[in-house]
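Structures follow.
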Structure P
Amino acid sequence: MTSTGTRAAVAITKLQSMPSLFTRRALRTVVTICLLMSMRPGSGYGQTGKPERPPAGKRTTTSDDGNGLIDVQPSDLLKTPVTNNWTSYNGDYSGARHSGLTQITRANVGRLAAQWVFHPRTVSPLEVTPVVVAGVMFVTSANDAYALDAKTGKVLWHHIRAVSQGLVDDPAQHHNRGVAILGTRVYMETDNAHLLCLDARSGHLIWEVAFGTGNKNDGATSAPLIVKDKVVVGISGGDAGVRGFLAAFDAETGEEKWRFWTIPGPGEKGNESWPGDSYLHGGGATWMPGTYDPDLNTLYWGTGNPAPDFDGSVRPGDDLYTSCLLALDPDTGALKWYFQFSPHDLYDYDAVQTPVIVNARFKGQPRKLIVTANRNGFLYILDRTNGKFLFATPFMNTQNWAKAIDENGRPIPAGRTPDEKGVRVCPANGGATNWYSPSYDPSSHLFYFRSFEACAIIQSNIKPFEVGRTYYASGTRSVDEPAKAYINAFDLNTLDFAWRDLQIGRNKGWGGVMSTATGLVAYGDDANNFVILDGQTGKPLWHFHVGQLVHASPMSYAIDGKQYFAIAAGSDLFSFALP
């Protein structure tokens, strides 16, 4: 938290630069509010207590002006492509991670230079994508939230919250992928599945709700998604035997509005896969943000693997709604349709990869599409109005778990059932791709994503659910074969790959990609570099050695006409721009 003197100086500087409608009286009022907030117990430091509303202040400009108090309206979240502001985890609702900014081009990208580096306190590699509004950048590290001056990296406020103890699997590593923002409020999930609402101007806690089920294995690692007046959150812990769900909360009050269970209970469709009370531990976690089509008023969200991971004998049938893409009504949480990529998943093939909304011609006809590269090694194209399967193609050369995808989009299994001895399966349980973000350029119709070629020996053994432990029902071991990673460009016009760029390095990078209106593709490679390629050819144009593995996806924003790229690498956040 900045000092009270610094707070007043920052507030005065900003307000003095605003239009003349700000009278001296208004100036004094807002500065007084800022000082009082900084002195209030708990302000910006994560203490709990009676939730308070932030003080009312004049809203002077819209978020697109880059000045004044932050006030993100639902209409701001509808803008596509994103330009100055990057208002959500994927930039906009489509999940395309495509920036409309044009200052940085193929011709000048070679002059890109680091502008600042920010090092938060952290307990694990950063997986956050920053959100930028009106020149303010919001980032998370474990349970902490920061507001930074996006031009300089200076800390404006820091909301501190201790990490939770006794967690299992991913939440125990305290990963946090970022925030959502609406109005003057910032929303974030915590490692123990709480939703926090913070004042965007001070970091002060407004309200907090627990959205877990009471299962001590519950956790959260995602960024929330704002849809209209609701905050949608997902749960982590599918590998620890939670019951997956999506939940929506009123953005103003924190009241829960709906909850959709990804593992159906007794009497519901699909419960036949979950004998007895096994539905309470069936997995189907929702641990990455979804996407949203405002025209169809439909929320699209991927679900994780069933639990236990490798033992299918205790969960017969398809195991709905695991390893699925769900289409939900965001007003009620009602299911519109679903598509299951890996029925009766035996290999940990989560389907939480970003479902990208695309309006394009498909086989000569204009269609409303969903495009996604799945962890099971196939790229899918669906009709997003009804979930109809349109197309699938393998993108992993060594894929062996399925013989093919049938005309309805259902895989034909190759019969590789894990047992105590183990069976060789490709892709490995880490998947042919994973949670790292894809991108789509609407001008070239190229879909970009990272892929991984590796196999594993997967073993299975019956294992009961236990609180405080993972629910893998045995495990995996690597095979003595070289692994490979690629950045891929898939052409929706030709339904084939335009290019594939083999990664050089340790094949341990988990960095997603983004594209720009000038035909650039940016990502973190496997050799500790932030890289920018020519999106048409895959030719490298520029790189910067960040010295750490990238486990996050990049974004872009602009301040005063200057375009920046930002990416988290290891324990640091880097910002780049032209000199």
Structure Q
Amino acid sequence: MKKTFFLLLMANFAIVVMGQSFVSTQPANRNVLIEEYTGVSCQYCPLGHKATDFTLGAFPGRVYAINIHQGMFATQFTTQWGNALAQQAMVNSYPTSSVNRHGFFGSGISIDPGQAYPCALQVMEMEAPVNVAATFDIDPVSRLMVVKVEVYYTGDGPGGFNMLNVALVQNNVMGSQTGGAQYYPENMVNGQYRHNHILRHLLTGQWGDTIRHITAGSFFTKEYAYVVPQQIGDLAVGSVDDLGVLVFVCQDKKEVLNVCEAIRKGDEAYLAYGGTGGYECSLDYHPYVKVVNPTDRPVSNLRFDVNGMSMTRNKTIAPYATDTVQVASYSIVEMPATHQQYGETATVRLTGYISDGREVSVAGEAVGIDYAGVDIYTVAGPLTLSIKYDSYPQEVSFSLAGLSDCQYYYRVTGEDADAGRTVTYTLSPASAGLYRLKLMDVGADGLNGIVTVTDGANNTLFSRNAKDLLLWDNYYFNITTPGTDGPTGTVVGIEEGDVVSTEWSVWPNPVNGILHISCPSGLRYSEVLDFSGRVWASTTGEEVDLSSLLPGLYILRVVTGSGMSTKKIIKY
């Protein structure tokens, strides 16, 4: 009886715990929270799920999702929290999403789920005034979950107070879904639909717990205990291994300032996922893996098997922390004579590391990474792009960006008058060189017909059915003849995977004023160069003032105790 009473007491009260242990104190940009409003009887909601999963896959470790089953189509999986969240988001159609509860298109925060990808790009360029980290543990017998949260303010938080939210989500729920087989067949398994990211509970209540000390340097920590029931509402909560915890800090009830996924405590480090790595304006690739240390001791000297070859990385990962580790490097340098498809793969296993002074061997699951999957055409311009629009042309856009200068030459969105029409665009960039074409349909429901690109001699380069179009970003054109149209704006893109050098980091990037450099192993000096090799700034400290530089793409070269490495930076 006493034990039962103790568990119930813990389940209803949070405990303030003193002492900082694992949250980062280094400034960083914001992570992304997608809240998607959906329902199992909603015909088009699988399109929303597909768009959300696409954005999650594009930015692993930076984007997280909560699927809120609510409203007229939510005949299952509902909770007591959904209606108030939907009312704040002013949800009036399904599916609908919000990204960091931020207003991108006016005063409201709701967006089409397909718009999550470009909105996530914007959020990941915003500086975060606060870092958040969390761990959780579940006893599989008693089903007692204990979540520990740490919050650290690297800058002054907005408003008079902030709100801390702890959300329990459930994955791998097999069931029915109207429209699943038609609009997201990849998510069907043996005739059933796999539901993920389902909101099950808010451990901190409807709008969270109040954080009152939000000035730079403030630290806040709390523990939450919750006995996971066998069933919440109409949904059984079976295996605790299908549960996850997301933690996020808001300004009042709305703007999400940062979000993280809690690390489940364990006995061995493991690989969470792999990523491509690279830049928006480059054909350099840096595939990486995310290593999770769920133990209470640091791990170092990480050993991997990469495509059958042994590799060691001299890296230390703190307790209850994650970090990226680069496992390969690949560059596409030579342009094909006409057309060539590229593609590389890596299969990575974590085989061992050092913990508490002893060797630890592990046999974790392999992570597969596909990277450098692009088509490159060498052609004479100008290019002609033909698009047959559906009934929602304003949901469709394309861009053409130059890799040599990281500038947009075309950024076009369909207009209402284009509905049902085939529209032809002439792409004639002023300089010969390499260009990247991206096409997107934020409605995620595909266009009416074929998308075609032809060269200056009217040869068809590719012609592709756009039925399943969400984002195509793997087409590059080495245009050999100068055209007539100049650039229209700088490409602002994040580093894919946020990893090139695993030894040092910079922020913010893009930058307008002071660029900060963090190098735990010791910085000797750094310099900023343009692509002609001219040095525009240099320092032996950890700050570089770039306010007087012209906007554009530059190279930051850093010399540390272990050698020299570079990153590309954008001045805006």
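One of P, Q was used to compute P(r) over Cα pairs in 5 Å bins from 0, in percent, for residues 376-551 alone, and the result was 2, 7, 14, 16, 15, 13, 10, 9, 8, 5, 2, 0. Which label is that? Traced to structure Q. Could you figure out which one of P, Q the value 13.2 for mean count of other Cβ atoms within 10 Å over residues 264-271 was computed from? Considering all the candidates, the number was obtained from P.
Looking at structures P, Q, which one was mean count of other Cβ atoms within 10 Å over residues 80-87 calculated from, given that it came out as 16.4?
On the way: P: 23.0; Q: 16.4.
The correct label is Q.
Ranked by Kirkwood radius over Cα pairs in Å, structures P, Q are led by Q, which has the greatest value.
Readers should treat all values here as calculations from the given coordinates under stated rules, not as data from a laboratory. Just so it is clear, the structure is predicted and the values come from calculations on it, not from any experiment. Cβ atoms are built from the backbone, for glycine too; each structure is taken alone.
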